[in-house]
Structure I
């Protein structure tokens, strides 16, 4: 893994840098002119940066910052873990709101074990490849980051600002813990380096992430990669996959874009046995 560097003072030209000017601007004389919002440096003016007209700039910055920092850290590929924030660890399953959530707590352990195994293997490449990435929150996300830490490795957390108070789980590697305003940009970062996607039981957020990724693969916007759904009984209960195929709203071929697994070991084996060509579809079955 590459050493972390302070890029603040890495200059390739002799011009004065922005940090110097920000610092100087804090010590200017207090006058009606300098108190005016117009006088503030544009890039350090929070009110200006949050204007509606600056949305394209904020989108760009939110894409660029994690991209640069992961590249500087040395992350080359990731293993994605999606799953429910409300699934407790087995030792705390009595706190679950429903019996079903309590029963699903077994997948906390499976996520933790899967992340541990993959991270132990990633040690061989200096934690550059197959780095675990989660949404950085509780439940299955916590289990994924926790498993990576169990193995003495690093993991990524891609958090999102929500109306209710939320902090990243304590197992995310601090230097790889990011926070997002835009769901769309966050989902891009989940998939940009993905070598495999694992989906654990969850709710609206998990379903959103799952179908976004499946749609990209289905339509040829993304290469095929191992796509594993933990808990066949859960997924077949909440989604009638065969009915979609029978109705013709998806193709029977689309049902081959993913597979079901039950345990961490099955998931690891499925990734190792992956025979996909990692190619994008050049046509859409059922719409030719």
Structure II
């Protein structure tokens, strides 16, 4: 028993020493503050609280399958001109019985770097059957689905859709055991639930059907895409032809600057609120 007591005392002393060392090291590890957004950036809900926000990259429901680096809180941050332009579009859509919903807004460079690392890991295909079922992962760079820079990091680009009012509740992305992934271009009632109008594909669908003017998109789906594009074009947004959901406000306040402050309310100074 004396030997056991001695050993326990030794372990306790080592643990205490380790705890003290860790405590002493903690301030230096967190000494460097995170960068803040320039004063031209705002939280969208401070400009228009009626626009729905489903910030996908703060969740695991995205093509990577995990929360993305730099997304600390589910808050849409944009340059003020882009946020105000969304507000103007929203005002007109509300009068017609619709609301905008954003999936992504400003995106830090560290998030883009996360996408790049993921794309280079050819063994990680956990979300392939939903988001890129017909695209081989080693083609993501060549086909333009992944790039080392993103316009989102400049702060005036938004991924957005239109939702009919009253907005139906959406189910959290908690896969049911045994539930298969459904391709993002499957009929809307078969895909993972989203209260958006039927745009022909889901958000972030790596497929040519996501091209805004793909001729295979007709009827109601075409009308829905046209509604989204025309509503935003009236307010100065330009659509990316390869993605029906992707719009950039022009002129951009920061046309050549790629920011890396985290997506969090504390990134936007109190003065902006």
Name the one structure among I, II that helix-only ellipticity at 222 nm (-39500 (n - 2.57) for each DSSP H run of 4 or more, over all residues; to 500) of -9000 was derived from. II
Candidates I, II; Kirkwood radius over Cα pairs in Å, for residues 147-258 alone computed = 15.4; producing structure is II
For which of I, II does relative contact order in percent (Cα under 8 Å, 6 or more apart), calculated from the coordinates, equal 16? I
Source structure (of I, II) for Rg and Dmax of the Cα atoms in Å, computed value 22.1, 73: I
Using distance in nm of label points 7 Å out along Cα→Cβ at positions 75 and 123, single out the structure from I, II with the greatest value. II
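A short reminder: the numbers here are calculations on the coordinates, not readings from a lab. This structure is a prediction, so every number in the text was calculated from the model and none was measured. Cβ atoms are built from the backbone, for glycine too; each structure is taken alone.
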